[in-house]
1. Comparing mean count of other Cβ atoms within 10 Å over residues 35-42 across P, Q, which structure shows the greatest value?
2. Figure out for me which of the structures P, Q the number 19 belongs to, where relative contact order in percent (Cα under 8 Å, 6 or more apart) was derived from the coordinates.
3. Comparing P, Q, where is mean count of other Cβ atoms within 10 Å over residues 11-18 highest?
4. Tell me which structure, out of P, Q, gives 0.55 once FRET efficiency 1/(1 + (r/R0)^6) of positions 59 and 115 (r between Cβ atoms, R0 = 30 Å, to 0.05) is calculated.
5. Of the structures labelled P, Q, one was used to calculate FRET efficiency 1/(1 + (r/R0)^6) of positions 83 and 123 (r between Cβ atoms, R0 = 25 Å, to 0.05), giving 1.00. Name it.
6. Using the calculated result -7500 for helix-only ellipticity at 222 nm (-39500 (n - 2.57) for each DSSP H run of 4 or more, over all residues; to 500), pick out the matching structure from P, Q.
7. Can you spot which of P, Q the value 0.30 was calculated from, given it is FRET efficiency 1/(1 + (r/R0)^6) of positions 19 and 131 (r between Cβ atoms, R0 = 35 Å, to 0.05)?
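Nothing in this text is a laboratory measurement; each read-out follows from the coordinates by a stated rule. What you see is a predicted model; the values in this text were computed from it and never measured. Cβ atoms are built from the backbone, for glycine too; each structure is taken alone.
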Structure P
Amino acid sequence: MTKMIHSYWAYIVLIILIVAVVNAIMGLTSKKEFSDKSLRISLFTLIAAHIQLLIGFVAFYTSTYYEMMRTVGMGEVMKNSDLRKMLIEHPLVGIIAITLITIGFSKHKKKTTDVAKYKTIAAFYGIALLLILSRIPWSQWFSN
């Protein structure tokens, strides 16, 4: 059940993260004012990503993969590319991506110009988006 919620919530996170990145790039290139709407988009992305992280922690520790890791040991997990992706790469890259979103949101608040705010959001959220896209278990997403 938790895995299913984690998978469905990921769609929400991806959509709003893409919207936030596109909004920041459009604001940056058109030199628009950093509006309340842009702030809300960035903030909602931050909140959605943190909710995904919490759901992910629960899904990770209640998964059959985690039990398998405890049974076979870390050495075997690292030798198996599927297990390594699900137990090491996916969670680690997700944590790094959400950390980047958090840093980007925090840093943008300290910027004094609209261009700098958009640039900060575009850079940090953009890198986070690329990282997340690189470690989504696509085969499991489309088999459910």
Structure Q
Amino acid sequence: MKNQIVKNVLLYLGGGILCVVLLFWSLESFNVAQGHWEAEIGQAEQQLALTLRLAGREDWSLRRQVVFSDKEAGVHPAGTFSLPEQAEQMRGNKVTFEDTTILPGRVKFEWEGHQFDLMPDRLTVDGKQYNWKNQEPIALVKRTGVREL
């Protein structure tokens, strides 16, 4: 009787562990195909520009350019950064929230005195929502009363 109980406990415990391993494996496999957020520092004419996009997904065209009208190009070195993993490499960047359990997830950060919130369904800059489908650049000017990083 005692051996049967131990055998059943080990069987159920092993089955439970196997289910958890399969769940994590399937979530990771799903995430690989979902892409990730990228921020590219560059320029638009003579102004500093930040291009935000979903990389790794050809079927989703999530891309918007933010132009800092009061900042000249060259203030920051040009580069492309995977968010949130490489966010600390963007000089002056501060990630305030990230949830990448299911990619691409949500990433909120502050850069150049402005707040950005990236989600698959919308982009929010300084509290104002923008549609990913609109390809017109978002023009920003320095916010007053906001401490720069």
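1. Working: P: 15.8; Q: 20.1.
When mean count of other Cβ atoms within 10 Å over residues 35-42 is calculated for P, Q, structure Q comes out on top.
2. Working: P: 34; Q: 19.
Answer by label: Q.
3. On the way: P: 16.9; Q: 10.0.
Across P, Q, mean count of other Cβ atoms within 10 Å over residues 11-18 peaks for P.
4. Working: P: 0.20; Q: 0.55.
The read-out was computed on structure Q.
5. Numbers: P: 0.15; Q: 1.00.
Structure of origin is Q.
6. Working: P: -28000; Q: -7500.
Traced to structure Q.
7. Numbers: P: 1.00; Q: 0.30.
Derived from Q, not from the others.
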